[in-house]
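Below are structures written as structure tokens.
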Structure P
Amino acid sequence: MPGAVWWVGAPGGSVSHGAEGHAAVEPEPIPVREETPFDLASLTKPLATAVLALMLERDRLLDLDAPLQVGFPALARSPFGDATLRDAATHRGGFPAWIALYLSGQRREDYVRAIAGARPGAARGTTLYSDLGYVLLGFAIERAGRATLARQFQDRIAGPLGLSRAGFEDGSGRFADAAATERGNAYERSLAGASAAASRFREHLLRGEVHDGNAWGLGGVAGHAGLFATAEEVAAIAFAILEPARLGLSAGALDAMLVPGEREAGRTFGFALARDTESVRGVLPGHAVGHLGFTGTSLWIDAGQPRIYVLLTNRVHPSVGPREFAPTRRAFHALAAAL
């Protein structure tokens, strides 16, 4: 990884924070700083989408237990029509892990149609991590809240918490100083296969522009990816999950993110459990919850202490390397947990 920023601490403050390395090594070296925002990738799922979904449910604007086909008629004859938004949020909807939705078009209806035509990755009710459920959950939030995810995140999360370096990059260039990610979409292009070789893929160095292709196809704002933030502001959102009053919510309003439901033994609403995650299993308490981002980011919350662990890296810059990143994450958390 060219660079890394970390923040470890409790509601009273950090016990360790810092930055090392470079935000970019191409076209020239640029040092990383603690104030450098990162493309959070899949941390978008818990920090924006899951929080907003639970808020809208409490406002009685979003029914998380309604079948997907109610809000998305195109899914009615698909294998996913009977799954619910709650299933999508806990990765139990049966969706495949990933497909390049943006190759079918860049409108929301194009994405929904592509998902409807996808082959199941697992039986409904079986846990299989998938971006596709969160794509749909993001669409449902925008419809229920009558505003984009970016607007709702700003109004209901970033604004109340006083965050200035957390949000979606929607073409404004506000994250031009972010840590760089991949040169183009080489990794996703390889996943898409030869049949997609002639389709549109980016080739320029991505900096301040979302790395994930499906989020990019939606203009940088999606339920599964697209959020940028600094390490300190990631921690601020994590503390708000522990203490919902910071967001104007009652105590326990976001407990579904911290404790699995009766049917969701492997995941909570938005997070994975440490006991089921290679990079922290046996290092953090098994009940700790967290999430990883493909770009090299992670957040873990140990509500028992409480303690927050944030690690942001640009491990996909300038290209996605062959080495596994889990050992690096594990070594970091072993050091951090001993503080």
Structure Q
Amino acid sequence: MSALSDFLTCFDGRPHPAVPYVADLTLWLDWHSGRGTLPGAWQAHTPARIARELGTPLWWPVQPWRLDTPGVEEITVEHAGERSVRYVTAAGELTARWSLGPDGDWWQAEYPVKSAADLPAARHLVEARTYTVAADLWPPDAADDTIAAIELPRTPFSELLHTLLGWSDGLMLLRGDEREAILDLLAVLEERYRGLVDDLARLPGALALAPDNLDGQFIPPTAFRQHMADSYHRTAEAMHAHGKRLIVHLGGVGRHLLPLLAAAGVDGIEGVSGPPQSDTPFDLAREKAGASVVLWGGIPQDYLLATQPESDFRAAVTEAARAARLDGRVVLGVADRVPVDADLSRLRDLPAIIGAA
């Protein structure tokens, strides 16, 4: 049985001889591969072989699409852990800035839309968006121990806040006099996104990933129902019509988001766990999400860090593995992704601890 078919048994509700364990190594591998800091013996290994030696299939999201903004000039400057982008549009200029965070991700420190004066240029920017399916990138040449998924762009409301408005000042703009203009931006993003989703759904494959990095601290139930539920529902329907399952990435607390995602037709939720990473251990997450959604995670990423006691790490993994075994629609993993500064010995030990639980 391939890793993909093994993974899909959870979605189909079929009996499984053991709880699947799939670690999302994407961040960890990208960071260490790009900096030459993988263990010496692994320097020449493929990602799939490294994952195999860590006892997990390779989770491999692939973007078979390209985003262009014709008519908008993008000027990028990067140095010393800082990146800035200037967008030059016919309606004005926008600027954004990122800094390299300790987790290896770029953290956005400045957003293009800072006030109502930036909205005309932002409208021009989103209207210029053009997605093109790069069919030559899909399907990838995946081995039996690789689980490939079509990675979608962020869902439009998530994209709006993640890249254009921000989660503090942006939310305030959405609640103020600029609300209608911002909702117009969202409608344009949704239109572009919808066309791409329909095209991607027709590609071969069994899985699609929405990399939204959702966090319930910033998305209350009302906002989800108003701005995200219909989008997820349409995406799930498009994927289901072509035999695909839709997985959404959760990156923070999710207790009140789980039932809303399930009601929208999402098939799986990656990044589920209890404290200190999130707020929903498997038993509570199942209660919130209902019986049919696949829950993926269970092991808070904090316990992979050497700053946490070894005994707490082992206890957390054992507890998650036992809860997963009782559930049947669970994939064990590190929520939400394996951190770049994970203790390698703990990462190596995970499969054995899970097997002994």
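Values quoted throughout were computed directly from the atomic coordinates according to the rules given, and no laboratory measurement underlies them. Source: prediction; values computed, not measured. Cβ atoms are built from the backbone, for glycine too; each structure is taken alone.
Once mean count of other Cβ atoms within 10 Å over residues 24-31 is evaluated on every structure in P, Q, the highest one turns out to be Q. Figure out for me which of the structures P, Q the number -11000 belongs to, where helix-only ellipticity at 222 nm (-39500 (n - 2.57) for each DSSP H run of 4 or more, over all residues; to 500) was derived from the coordinates. Computing helix-only ellipticity at 222 nm (-39500 (n - 2.57) for each DSSP H run of 4 or more, over all residues; to 500) on every structure in P, Q gives -11000 only for Q.
With FRET efficiency 1/(1 + (r/R0)^6) of positions 48 and 88 (r between Cβ atoms, R0 = 30 Å, to 0.05) as the yardstick, tell me which of P, Q scores highest. Evaluating FRET efficiency 1/(1 + (r/R0)^6) of positions 48 and 88 (r between Cβ atoms, R0 = 30 Å, to 0.05) on every structure, the highest lands on P. With relative contact order in percent (Cα under 8 Å, 6 or more apart) computed over the structures P, Q, the top value is the one for P, the highest of the group.
Of the structures P, Q, report the one carrying the highest value of distance in nm of label points 7 Å out along Cα→Cβ at positions 32 and 296. Going through P, Q one by one, distance in nm of label points 7 Å out along Cα→Cβ at positions 32 and 296 is largest in Q. Identify the structure, out of P, Q, from whose coordinates distance in nm of label points 7 Å out along Cα→Cβ at positions 112 and 136 was calculated to give 2.7. Structure Q accounts for this read-out. One of P, Q was used to compute percent of Cα pairs over 29 Å apart, and the result was 42. Which label is that? Answer by label: Q.
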